[in-house]
1. Among the shown structures I, II, from which was the value 1.7 of distance in nm of label points 7 Å out along Cα→Cβ at positions 16 and 72 calculated?
2. Kindly point out which one of I, II the value 49, 26, 22 was derived from, the read-out being Cα extents along the principal axes in Å, for residues 8-95 alone.
3. Identify the structure, out of I, II, from whose coordinates FRET efficiency 1/(1 + (r/R0)^6) of positions 32 and 80 (r between Cβ atoms, R0 = 35 Å, to 0.05) was calculated to give 1.00.
4. Rank structures I, II by relative contact order in percent (Cα under 8 Å, 6 or more apart) and report only the one at the top, that is, the highest.
5. State the single structure among I, II that was used to calculate helix-only ellipticity at 222 nm (-39500 (n - 2.57) for each DSSP H run of 4 or more, over all residues; to 500), giving -10000.
Structure I
Amino acid sequence: MKFFLTSISIFSILAFSRFIPHPPNFTSLLALSFYVPVIFGIKFLPILIISFALTDIFIGYHTGTFFTWGSVLLIGIISVNFKHTIKTRISGALVGACIFFFITNFGVWTSGMYGYTFAGLVTCFTLAIPFFTYSLISTVIFSSLFEGIIHIFKQKKYNFINC
C-alpha cells in the first residue's frame with residue numbers, strides 16, 4: 001500500500017508540474033528524476049518513466065520523446081551515487097540537468113531539423129541554451145525545495161528517506 005501511495009504521489013507531482021503554465025523547461029521534472037530514486041529508492045524509477053508516458057499522452061509525443069525518457073532513466077540511475085550530502089545531491093541534480101540537455105538536444109538534432117552536419121549539431125545546441133538556463137534555474141529551485149523536505153523529514157525521524 002505504501003508503494004502504491006508513494007507512486008500516486010510521484011505521478012501527481014510530476015503531472016501537476018507538467019500541466020500548469022510555466023516557462024519552457026521550467027518544471028520539477030529534472031529534480032524529480034534525480035530526487036525520487038535518492039529519497040525513495042531506485043525501485044521508483046519505473047514510476048517516473050510511466051508518469052512521463054502517461055502525461056505525454058496528453059502533452060503529445062514527439063521525435064525526442066524517447067530521448068527525454070532515456071535521460072530521465074539515466075539521471076535516476078546515476079542519482080544514487082550522489083545521495084550522501086546536500087552538496088553532492090545539488091551537484092548531482094545539476095549534472096542531471098546537463099545530461100538532460102545533451103541527450104535531449106542530441107535527439108532534436110537526430111530529427112533532421114538542423115541538418116545532419118556538424119554545423120547543424122552546433123546550431124541545435126546553441127539555440128537550446130536559453131532552454132537550458134530555465135532547466136538549471138528550475139533544477140536549483142526544486143532541488144532546494146526537496147532538500148528542505150529531506151531536512152524536515154530527517155528531523156521528524158521518518159525512516160523512508162534514503163539519504
Structure II
Amino acid sequence: MFESGAEDAANLYVSLIPNSSISEITRYGEGSRQPAGTVLTIELVLDGLNVLIINGGPPVEFTEAMSLSISAETQDDIDRLWDGFVDSGGSPGPCGWVQDRFGFWWQVVPPRLDELLKDSDPARAGRAMDAMMSMTKIDIAQLEAAADGSRVSL
C-alpha cells in the first residue's frame with residue numbers, strides 16, 4: 001500500500017524487471033476519499049508474479065520483513081536491477097537487498113548463490129555464506145572465489 005506513489009512505483013518496477021507489465025489500473029471515482037481519476041489500484045505481472053499495489057492509506061513504512069526476491073542470472077542482470085533501484089532514488093542494503101525510492105525492499109540474487117549455499121561441502125558453502133554476508137550488491141565472481149577458498153577483497 002502506498003499513500004500516493006503506486007503509479008510511479010508500478011512504472012519503475014515494470015521498467016526494471018523483465019517480462020513484466022501493468023495489467024489493469026482502477027481509479028477513484030467522484031465523491032471518493034481521493035480526487036476523481038487518482039489511481040486506486042494497479043495490477044502488475046512482475047516476471048510471472050501477480051502483484052496488486054494500492055494508493056489509499058496513511059503512509060505505511062515498508063521493512064525488510066516483507067520483500068520480493070528477483071532472480072538475476074548474470075552479473076550484468078544484478079548490476080542493471082540493483083543500479084536501476086539505487087540510481088532512481090533507492091538505497092543499498094546488506095546481502096543483496098536494495099530499497100527502492102518508495103521504501104520497498106527487494107532482494108536481487110543470482111541462482112548461483114543458492115547453488116553455492118547448498119554445496120555438498122559445508123566449508124565451501126560456509127565460505128560463500130560469509131562472503132555474501134559481507135556484500136551489499138551480490139558479486140557472483142567474488143562468491144565463487146570465496147567458495148573456492150580464494151582471498152576476496154570487498
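1. On the way: I: 1.7; II: 0.9.
It traces back to I.
2. Working: I: 36, 26, 26; II: 49, 26, 22.
Here the read-out was taken from II.
3. Computed on structure I.
4. Values: I: 30; II: 18.
When relative contact order in percent (Cα under 8 Å, 6 or more apart) is calculated for I, II, structure I comes out on top.
5. Numbers: I: -25000; II: -10000.
Checking each candidate, the match is II.
Bear in mind these aren't lab numbers, they're just calculated from the coordinates by the rules spelled out. In this text, all values refer to a predicted model and were calculated from it rather than measured experimentally. Cβ atoms are built from the backbone, for glycine too; each structure is taken alone.
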